[in-house]
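Each in structure tokens, the structures are laid out below.
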Structure P
Amino acid sequence: MKDIIVIGGGPGGYVAAIRAAQLGANVSVVEMDRFGGTCLNRGCIPTKAIYRTAELFNTLKHISDFGINVKEFSIDVDTIQNRKSNIINTLVSGIEALLKGNGVEVIRGEAILIDKNTVNVKCENEEIILKGKNIIIATGSQSEIPEIQGKEHKNVITSDELLDFKSIPETLVVIGGGVIGMEFATIFNAMGSKVKVIVARDSILYDVDRELTKRFTAMAKKSGIEILTSTKVKSFDGEEKVLIQCEGKKGEVSIEADLVLLAKGRKALLNGIDTEKIGIETYKKGIKVDKNYETSVKDLYAIGDVNGISLLAHAASHQGVQVVEHILLNKPCDDLVIPSCIFTFPEIATVGITEEEAKVKNISYKKNKFMFGANGKALALGEGEGFVKVISDENNKLIGIHIMGPHASDLILEGTLAVEKNMTVKDIKEVVHSHPTLGEALYEAILGINKEAIHSINK
């Protein structure tokens with residue numbers, strides 16, 4: 001009998017399997033597709049590969065600012081796709097080597113959970129029965145398809161299909177203003193598509209601090225992206241092009257597009273998991289778990305997207321490590337803060353609470369901003385748009401860091417450390433920040449909480 005069986009080889013599953021092997025456990029991981037899950041194969045990594053291409057497009061639009069004159073350039077979609085595939089293949093091979101090097105048993109096939117200790121695996125030429133003392137469900141998520149009439153239209157697609165684009169669409173309509181929708185909107189806008197975003201809510205990026213979304217919305221519109229808020233899509237029609245019927249603030253609206261991206265979000269993938277039969281309690285976001293990620297069935301755990309807590313790869317990986325250490329070392333799982341990164345133009349990254357959350361929770365708080373336009377490194381990069389916003393409690397403990405600007409996804413690491421470790425303004429003030437760096441913007445924003453910023457007027 002195995003100590004641990006992991007169902008799913010995504011960023012939660014393969015990390016859990018490796019950590020279990022490091023601790024001496026007899027562990028198997030079952031994967032029916034490619035290791036790395038959605039993130040590596042159809043999400044984070046391929047999107048960022050294409051994002052880099054789009055980033056270069058944006059730079060070329062104002063390359064003369066740097067004293068370089070480029071008269072013309074062209075796009076080679078095949079090269080873009082080959083580069084993306086090579087990156088994915090390199091990382092998948094790396095995961096397979098890590099699993100092998102750590103002594104994890106890898107089983108290729110479709111896993112069907114029979115009971116809390118038994119997994120039936122349908123392999124290519126046989127079926128295998130696995131027995132385990134503990135089972136970790138890490139089956140991930142899938143695109144959520146909204147119930148809209150005509151959604152079967154061949155040019156109404158999800159992010160899975162859009163990542164394999166063969167040409168740049170002249171017009172792209174994105175249904176949904178969340179992270180997935182806005183990343184693709186800015187990427188294809190940069191590469192030359194005319195992009196419209198249709199959002200049912202009154203704002204895009206609804207969970208981000210409103211001060212950031214307000215500024216980002218203005219920047220997106222300035223770049224040429226049209227954003228229709230408080231607009232509901234009623235149907236899709238048409239032959240080649242898609243005719244979209246909507247109902248907005250001013251009544252009925254008809255929009256035509258070459259491609260429509262459905263970006264409502266993602267939902268738990270429960271293929272092979274008969275939750276009702278086994279007695280696993282679920283809720284609207286996925287499998288319900290306790291503070292140690294254990295399901296309602298003892299010794300049966302669920303990590304990553306499938307538990308619906310945080311649909312982020314780094315959250316899944318950390319849950320994987322925590323669960324394994326709970327199982328093998330009896331360590332409790334800590335409730336950690338999770339940073340979020342949005343790869344739009346400019347990047348957005350957040351950790352901790354927003355100003356809106358602070359108000360709802362009746363937290364007495366202080367806040368401050370520092371503009372990237374006053375940061376030497378940002379100006380040298382030609383990326384002076386955006387700002388850092390910092391929120392502290394009355395005792396100067398840092399409780400929220402929100403960044404919109406160059407390399408926000410890298411800068412948030414210091415913010416995450418500060419919030420996770422309950423650091424104060426004084427703690428950061430006493431750390432020397434190198435010059436000239438983007439990190440100085442975060443430093444100045446934090447100093448400004450107590451009106452001690454040097455490179456901005458303290459108000």
Structure Q
Amino acid sequence: MVTMNLYLETYGCQMNVSDSQKIETLFGEEGYQLVSDFHQADLIIINTCSVREKPEQKVFSALGRYLPLKRQNSRLVVAVGGCVAQQWGARLQQKCSGLDIVFGTHAIDVLPAMVREVRNTCLPQLDTAFRSAIPSLDIIPRYAAGTLTAFVTIMQGCNNYCSYCIVPYVRGREYSRPSDSIIAEIRQLAKNGIREVILLGQNVNSYGLQTAGELNFPQLLARVNEIHGIERIRFTTSHPKDLSDELIAAFVELDHLCPQFHLPLQSGSDRILERMGRGYSTAEYFDKVERLRQVCPEIAFSSDMIIGFPGESAEDFQKTVDMIRRVRYDTVYSFKYSPRPGTRAVSFPDQVEEAVKKERLRIFQTLQDEITSKNLRKLEGTTQEILVNGPAKRGGDQWVGRTPTNQIVNFSSDENFTGQTMTVRITRALRHSLKGDIVQHG
């Protein structure tokens with residue numbers, strides 16, 4: 001078999017990262033090797049994101065770099081997948097002459113066959129059909145030796161149709177992967193040395209609810225918690241309206257479930273939440289946060305926030321600011337509102353001016369940085385258990401691990417403790433991470 005080169009570029013969320021891992025695995029079985037220089041590629045795949053306008057624009061910039069290479073390399077095949085491919089469909093090939101393949105979010109499993117078809121016929125390929133089941137969810141990526149953490153997609157799609165969000169249109173309606181398949185994958189991962197799994201879905205809280213006889217999400221967590229070798233369980237993303245009492249109780253009952261919760265708020269104004277179609281009030285949201293803290297005092301919260309949603313007044317924005325002061329998130333992923341084609345919010349008449357959005361985002365992020373720093377400084381002098389991931393970026397004798405609450409801790413050592421669980425004393429809080437000294441390892 002002749003080895004060919006694959007260049008794979010990924011934009012967007014953790015699910016896109018997971019999808020790209022599956023794509024790499026599929027083409028590894030086809031005899032391709034991954035390369036970091038697109039000039040060496042026989043196949044270029046761009047796995048795209050369309051949640052906001054900026055990553056969508058990056059796709060067209062990338063195609064402007066890659067498509068001209070086909071004039072020098074007749075064997076080069078260029079493919080675009082993911083959410084932009086799903087959204088644009090055939091229009092993407094009409095706009096970008098020479099684009100060989102457009103594959104949607106349900107078509108990863110057929111991508112190798114599409115590439116073979118292009119090589120055999122020189123004809124462009126398109127597949128953006130939604131399927132009732134999604135075979136690619138059962139593809140198990142191959143991880144390099146020593147990998148400790150793995151993504152496991154448990155569901156895909158969303159039924160909520162928030163007024164700003166394109167996800168239901170590009171990922172489809174909710175589909176829950178069979179729990180037996182999920183458990184089998186995680187058991188195999190554990191046998192291969194994986195110690196930590198991150199369960200993925202657009203709304204993991206609603207896992208299994210549309211499938212008769214299937215486990216719900218807390219029940220699935222309980223099954224994963226029983227798998228030998230898995231020491232840490234995380235998940236993302238959750239919808240606040242679907243956060244159940246049973247899931248709150250899981251943070252007491254499941255010893256491998258990490259005390260970390262990504263719970264998107266999106267706005268601190270009830271008026272804006274209603275316009276967004278989120279299905280909860282700030283009071284209901286905060287009540288769930290407080291109940292989680294009652295059962296798990298050390299829990300760390302992160303969130304998503306949209307700044308400058310249509311109709312957001314200065315008062316609405318102030319309520320968002322007040323809310324992050326109340327919740328005291330460890331991390332917030334905040335962005336200016338970005339109109340997405342086909343969503344209801346595009347047609348809302350009272351769009352916020354770009355300059356206003358930009359200034360509000362600056363104010364918001366400055367405050368959140370202060371809150372993050374305060375939260376980190378509170379950890380100075382404490383001892384924390386970390387799972388050592390490997391060498392730190394700066395190299396030398398520096399190593400990096402993560403706490404159960406997902407805080408990054410850097411420490412010095414002449415020994416390699418990768419894969420070990422260690423106790424460290426936090427000596428200093430940095431802007432977004434911690435420094436520590438080894439107390440105990442084993």
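Here, each number is a calculation from the coordinates, and none is a lab measurement. Bear in mind the structure is a predicted one, so any value in this text is a computation, not a measurement. Cβ atoms are built from the backbone, for glycine too; each structure is taken alone.
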When mean count of other Cβ atoms within 10 Å over residues 12-19 is calculated, the result is 28.5; to which of the structures P, Q does this value belong?
P
If distance in nm of label points 7 Å out along Cα→Cβ at positions 52 and 140 comes out at 2.1 when worked out from the coordinates, which of P, Q was used?
P
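Suppose you compute relative contact order in percent (Cα under 8 Å, 6 or more apart) for every structure in P, Q: which one lands on 14? Don't skip to the answer; put the middle values down first.
Numbers: P: 14; Q: 9.
Source structure: P.
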For mean projected area of the Cα convex hull in nm², for residues 44-155 alone computed as 13.6, the structure of P, Q it came from
P
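Comparing structures P, Q by distance in nm of label points 7 Å out along Cα→Cβ at positions 276 and 380, which one has the largest value?
On the way: P: 6.3; Q: 3.4.
Largest one: structure P.
Computing distance in nm of label points 7 Å out along Cα→Cβ at positions 28 and 324 gives 3.9 for which of P, Q?
Values: P: 1.8; Q: 3.9.
Traced to structure Q.
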